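Read-outs throughout are calculated quantities, based only on the coordinates presented, and are distinct from any laboratory measurement. Since the model is a prediction, treat every value here as computed from it, not as a measurement. Cβ atoms are built from the backbone, for glycine too; each structure is taken alone.
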Structure 1
Amino acid sequence: MDYLFLRSLRLVFLVWLVVSYDIACQWAKNLRDRMGLYPHELQTALEGFLSLVFLVPKFHLPAHIASCQIEYSFNLTRWVGRTDGEAPERGWSRFNSVATQTKEMGPGSRRDTLDDHFGDWNWKKTVGLGKCQ
């Protein structure tokens, strides 16, 4: 997770970033220390941010202890209070059947098939923006 996260931010220049992750309360604790294990270009991935906020999505938050529920709550964080942080997980149920289709494919075919399915999902969301359902 660390490598994926740091690599994703390597060329991003934002002032403020909110990270929504089911176990953000644990994962974020030693992130800066763990960054030392990676190449220099990834060690500097977080330097451009004035504010980096880690929060736990609303559905997952009740399973955490009280101190986590306060510190990592979307409801108690300025500028994100009505966000639920669960959006990245909403589409996974649609792709459960894709796992069955791709489990015996080679890496290239599997990647292409997953790209096609996710691309189709994103395209349908994009063209459907603004439509009432």
Structure 2
Amino acid sequence: MKKPRVYIDSDVIIFSLMSKTGAASFIFNLKNIDLLASNYSKNETKVVAERLGLKIVSLGDSLEKIKEEFSDYVIDENDAHIATGAVKVKAQFLISYNLRHFKAGNIKTDFDILLMTPAMFLQYLRSR
């Protein structure tokens, strides 16, 4: 069976660094998924991790172009790169703690990508 392609928001990375027992950290230890993140998310993670004192896939487009092209898929335009990345890598899942920042219906309808929190994703995997 093909591994699910799971695209993660930077907040999921941060939470996995903050708690080794939470859902986000558990997702990072799964062997049966392809876990993906954008360079924008990686850079954002680095900045936030440094600010919090935590240890710690190129999109190929400018951030302004991404914000414009993906405005129908986000509430917060600063999260457009997350939706873009999930689409570009043909992810089946977009994992974020900030579900309210995205237009889940539009993402599902246009790209067949499911938006979930880490805990929701783990429940989904356990139900299969």
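Hey, helix-only ellipticity at 222 nm (-39500 (n - 2.57) for each DSSP H run of 4 or more, over all residues; to 500) derived from one of 1, 2 reads -14000; which structure? Working through the options, I get structure 2.
Out of 1, 2, which structure matches 22, 14, 12 when semi-axes √(5λ) of the Cα gyration tensor in Å, for residues 45-108 alone is calculated?
Numbers: 1: 32, 18, 11; 2: 22, 14, 12.
Value 22, 14, 12 for semi-axes √(5λ) of the Cα gyration tensor in Å, for residues 45-108 alone corresponds to 2 out of 1, 2.
Assuming 3.1 is distance in nm of label points 7 Å out along Cα→Cβ at positions 13 and 37 as calculated from a single structure, say which of 1, 2 it is. Here the read-out was taken from 1.
Where does the value 17.5 come from, among 1, 2, when Kirkwood radius over Cα pairs in Å is the thing being computed?
On the way: 1: 17.5; 2: 14.8.
Matching structure: 1.
Once distance in nm of label points 7 Å out along Cα→Cβ at positions 77 and 101 is computed for every structure in 1, 2, the highest value turns out to be that of 1.
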